[in-house]
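Trainee: Below: a set of structures, written as structure tokens.
Nothing in this text is a laboratory measurement; each read-out follows from the coordinates by a stated rule. Because the structure is a prediction, the values reported are computed rather than measured.
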Structure I
Amino acid sequence: MVSKAPSGFEKVKPTLDEFESQLREVHGAKTSKVSAKKNEHLWQVLRIHHERSRYIYHLFYKRRAISKDLYEWLLRQGIADRQLIAKWKKRGYEKLCCLQCIQRSESTHGSTCICRVPRAQLERDDTAFHQCVHCGCHGCASTD
């Protein structure tokens, strides 16, 4: 059951509706069977999810533009990702792209994803990295 939105929701509703329409567009898009990367469709969904959560995070923690009641309501409704936002508040995770990139069980070597390694270190080690295989990000280390 969806409870009534707290006051202030009408201010953020147009932006949230835009994110929702982007998600519908991605879900409705025809994907090529011979796509170069099989996860590209999922990457777009994760990017929109990230942007929507980041929008709410900035409204509450950076700009102080929404109330705590509205923030908590948005989290309960699943509009923003509570666990991802919790990570962004921790030092070293400010730019984290998705939770899957820090789960060691998702890695072939039992460590975090290569997108978490700072660009400078990758260049110093002559390691080629273009996109994360989990979410398609181009690097989310806090020092980048």
Structure II
Amino acid sequence: MNIKNFKYDEVGLNRFFGSLESKIMEILWIENELSIKEVQQRLEKDKPINFNTVMTVMNRLVEKGILEKRAQGRLSLFRPIQSKEDFIEEQSKKLTDNLLDEFGGVVINHMIDSLKEVDQTLLDKLEKKIQQLKKDKL
């Protein structure tokens, strides 16, 4: 699934989605499968929102390949194509690959420099990956 716009100035899922899209995805990642009306009801706990607005956004998420839609009688049910964890994993990998393709090794240096407090387990994983890359190059 390709997210076309990454928003550096946003936080969390808003980096990948619009505000309403993010809220809808959070709801569906928790609930797994819901109708438009059920999503609207959950969103309305924060503030009133029009059913047609929710329907339009959810159908666009289907078109983007982020949600899938299935009929149950006359009711349409929507659910995420991927888990939240898989989505974040895939998008962060694509973002990293794009940054490396465009800017090269300087990106890796900046990533390492940005690690202020590092979990020893993460350092061990990184070290193992580097050692494996060195072996593969020989």
Structure III
Amino acid sequence: MRKMTDGQWRAFVAHGTRTGKLSTVRVDGSPHVTPVWFLLDGDDVVLTTEKDGVKGRNLVRDGRFALCVDEDRPPYAFVLLRGRAEISEDPGDMLRWGGRLGARYMGDDRADEYAVRNGGAGNILVRGRIDKVIAFDGIAD
């Protein structure tokens, strides 16, 4: 097992269409975990979600999050990102990031469709500032 460098973990989480498993804090303090589409933007993780959904409500109330991205095939690897999220409902940012997310996960030809779907009314833009990174590869080596 090897600890990833800064450049290695950034390349790992940005590779292809890997999804993340986002953990947020429920009102009672228990974790809520759900898969998400995300992008890395410098030292931030960016995603959109429904404002009235569980993770949206959790992040509006308590911005703490953890995001795990993993490779589920040998030799296995994972990156765990922890931090605090800021929420925005700016329509221009929502459409721009919704489109970028759509392009990553569904392809450039569907980016506009997903910009409207994931960046429209009722959604929020989540920008999570990364405070801690735990990243290892070659776990089975």
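Trainee: When semi-axes √(5λ) of the Cα gyration tensor in Å is calculated, the result is 25, 19, 12; to which of the structures I, II, III does this value belong? Before the final figure, lay out each step's value.
Mentor: On the way: I: 30, 20, 12; II: 38, 16, 14; III: 25, 19, 12.
Going through each structure in turn, the value belongs to III.
Trainee: Could you tell me which structure in I, II, III was used to calculate helix-only ellipticity at 222 nm (-39500 (n - 2.57) for each DSSP H run of 4 or more, over all residues; to 500) as -18500? Could the numbers behind the result be given before it?
Mentor: Working: I: -13000; II: -18500; III: -9000.
That value comes from structure II.
Trainee: Out of I, II, III, choose the structure whose coordinates give Rg/Rh (Cα atoms, Kirkwood Rh), for residues 69-108 alone equal to 1.36 when calculated. Working shown, then result.
Mentor: Details: I: 1.07; II: 1.36; III: 1.15.
Derived from II, not from the others.
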